[in-house]
Structure P
Amino acid sequence: MTALLADTTFVEATWILVVKSILIFIVILSVVPVVLLVERKLLGRMQQRYGPNRVGPYGSIQPLADVGKLLSKQSFRPKAAIPFLYEIAPALTIFSAVITLAILPFGDVQGGWGLYGIDVPIGILYFFAFSSIAFYGLLLGGWASGSKYSFLGAMRSAAQLISYEIAMGLSLLGVVMMAGSLSLVDIVKAQGEIWYVVPQIVAFLIFMVAGFAETNRVPFDLPEADAELVAGYQTEYGGMRFGSYMFAEYMEVLIVSGIAATMFLGGWMGPGPSWLDPIWMLAKMLLLTGFFIWIRATLPRFRYDQLMSFGWKILIPIATLNVLVTAVLVVAT
């Protein structure tokens, strides 16, 4: 087991870690409204209509207007809701997304600074441990709302997230075996000769499909299926509490894109000087985020039985077979 642990001998001062954490959060906080605006613009073009074009030049201030609208809405809670749990549920999803950002590496150590929040020797396990907290935010929000629609949406969330998290974990296992480490920084360094998307193309596709399900994106947006469950687990949420769920969802899209770029697309690696490393990493993340948007404009929503059958009968067996083949090849070579 020790072979899989990274040698994290590079230690930084506490104040440096705090500054880096704040900078990473500010960058992602700034990128999320841009992604939201770009998504609405691209969806409009893909569907032969205009996106936001009224608020600001070419609709560029629309995300700010949306935030202002959500902040100005009256705070409301159903009588049947459980007050504390109802209010803490959206905060759990935000916490899960923010704390997972810490392990995304935007570069190696440069000038005495590591271009990442933290480099833990169990980076992949860290990712799954803290990203799973979002599951409790969805489940708790639906149950504490005191609504049958919200409760049904919460149950859908529980079944879907657990099912596809298994496939996601199995898809990353092959990469971990090839790199010989659980540290995301070490995994990027191990891709110096070839990006893992080439030998692990099956795992990459499985990870991306599972990523759509984990982030509740089309065609796997069953937890919030508006046509069937009004809005699923967030039916009784309004104002900025509703906005917190949406904000966390877009942050999770960026995180899944970041993990995919790190594990399969060489992370910060790209042509040019080392100061371009963060730009390459961010560009790969945004490219994969664009893929999320493209799929949303292209595919219809699955039925729930199709969703579960696809996860258990197709993705998990293929992911397991990929792990077995990778293990044989790693041992043989």
Structure Q
Amino acid sequence: MTVSRRRFLAASGAVLAAPAIARPAFAQAQVTLKLHHFLPPVSNGHRRMLAPWASAVEKDSGGRIKIDIFPSMQLGGTPPQLYDQARDGVVDIVWTLPGSTAGRFPSTEVFELPFIGARRGIVNARASQEYASTHLAKETGDIKLLCYWSHDHGLIHANKAVKTMDDLKGLKLRSPHRLAGEALKALGATAIPMPIPQVPESLAQRVIDGAVVPWEVVPAIKLDELVKFHTEIPGSPTFYTASFFLAMNKAKYDGLPADLKAAIDKNSGMAFADLAGNMWDTAGAEVLERVKKRGGNTFTTITEEEKAKWIKATQPVIDGWVSQVKDRGLDGRKLIEEARALVAKYDKA
């Protein structure tokens, strides 16, 4: 499909899809931007992260920027295509996971290695964004990277109790990205990669037995209704996290006047990382409390001794990644050291 045709299809989709955002009455906008993402409008990511961000940008621009948000892939394509939609100008801004296109952004994968990230989202979000300012310019040079961040601790949601590695053997679990999948395999599970929107149907059809996601995502896909067992990994570092891009079409950004760029810049970078990290932590705690209060689900936290076994079992995933990125000119050990140092820095803050 040519770029021009993609633009035509996106424009056609925009006519049919109503942007899911309410905004105050500002002066007539000079620039209208389309923001595309993969979760439904009821998701916390949409309501409590993207919508407030869009409103803040509009306010700081004096109403001269208008941002229409299109959730649930309303403008067409699949979640792995979101980055290219922003790059090619099919849409203006996207929220996406670099891990959706395995191996394309190797420097981002350091935060997706097992037992690197912290338990709290605000720690991972800030650490990732600071890391991005040093390491991601080359890999994301074809877009304007507004923010790079990672979520809080991910956990295992399944149709059976998981207390030990033995319980994971043969369990078919949705994995969010390549390295989480390799870590699950190292623990004995069968990892099945898929975007979040496919999880409910895959559970219903028994394609998977569960999924690894943070609590924040659970209500959007009704995961707590589809499976009844939830396994936490105690403390930091945590078993896995996933990282994200808020990416903008480079030409669109470069074409804005300086004051409108400033409105976007003010709310991007570390400011957006703070918004996202706090959202994950706050929403995640609320979801967990709500699921517990409703009753009928079982909650398990593996022991520290069991966690040590998991760390040892997944070390080959880290070693393998270091070898893989060496072939691409990256010093994986150094990147891991930097990531761990940044996580420790913000974990103390």
Structure R
Amino acid sequence: MNAPSKPTVFDVGARWPGGGLVQRQALRHQAAQASAGFSILLLQGFSQLCLSSLVEPLRLANALSGTELFRWKLVSLDGRSVASASGISVEVSGSFAEAAKALPFESQAAVAICAGEGVERHGSQDLRACLRRIARAQLPVYALGTATWLLADAGLLGDARCTIHWGKMAALSETFYDLAIDDALFVRDGQIITCAGELAAFDLAIDIVQERCGTELARSICQHVTADRWRDGASCQSVPPGLRYGSTGKKLLRIIQLMEKHIEEPLSLEEISVQVSLSRRQIERLFERHLATTPWQHYLGLRLAKARQLIELTAMPIMDIAVACGFVSSSHFSKSFRDHFKVLPSKVRAA
């Protein structure tokens, strides 16, 4: 999956509105200065969807412009092939340690880490040392999917804002207390760029192309892959289907974001009503019309979903999890959990 040395040249003037010879010459001049190179570390269980969503837009940027704007190579921790979450093995060109030694001497170099389930198992002293050496060299570091966990483990996040795939967000916030975690598709903070992974990696890749090569090439890539738009990094991961666009959806989204930010100490519907400048009845109608539920049922579902993540992904005592999710007693938590998931919290922990 390495970048082709001689990319196919498309008719940019035809496919690229407003494009043509001038744009191609400008991009070739830019590439002659230095193409952007990515060393992509694949960890066992990574998402192929995430990897393809990152690499394909970069490949198309090369193909549509007729020049090598981007380069990439795949590496693993030990230099051997890596099995994705779907069980398909991907060949790599070497080990991450070898690549990390050369990176500070390469022009326009960056690191991307693609991780999936079980990311905690990949933390090691050697990996932490490599990541810290890259950070000291002031190279951009892209963490995709659950890879943000490894940056936190290496102490690289500090006060930086970050994001991670929503399935790991609760465990990350409880394990690393002082992180500024956003429910976002991707977050840029200095040299650290974190991304929720999966299809959000496509949005990040288009953002990279737009930043380096301009909006027209970014639009041409979207046209080529039949995507009608790309999403802003600040867009929330947790937006229910159909609510991302439109004024009504934005009102409901604001309410849901308030709920997600107040899990440990839940807000009353009256408090939410004041903050969003809507009446209680207006809020109830929004949830009934768009989500076929009540505000309180949705809020309870958010709290219980976070509780299940913490039970499955951390060693926190169940009573502590109950408190962290806004329950005043273990009996109330256990009953609510069983009613929602049809299983007791203790059974989930045992499994």
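A short reminder: the numbers here are calculations on the coordinates, not readings from a lab. What you see is a predicted model; the values in this text were computed from it and never measured. Cβ atoms are built from the backbone, for glycine too; each structure is taken alone.
When log10 I(q)/I(0) by the Debye sum over Cα atoms at q = 0.13, 0.19, 0.20, 0.24 Å⁻¹, for residues 180-235 alone is computed for each of P, Q, R, the one that comes out at -0.33, -0.71, -0.79, -1.12 is Q.
Determine which structure produced the value 39, 25, 9 for semi-axes √(5λ) of the Cα gyration tensor in Å, for residues 252-323 alone, calculated from the coordinates; the candidates are P, Q, R.
The correct label is Q.
One of P, Q, R was used to calculate helix-only ellipticity at 222 nm (-39500 (n - 2.57) for each DSSP H run of 4 or more, over all residues; to 500), giving -13000; which? Working through the options, I get structure Q.
From P, Q, R, which structure was distance in nm of label points 7 Å out along Cα→Cβ at positions 92 and 212 = 2.1 calculated on? Derived from R, not from the others.
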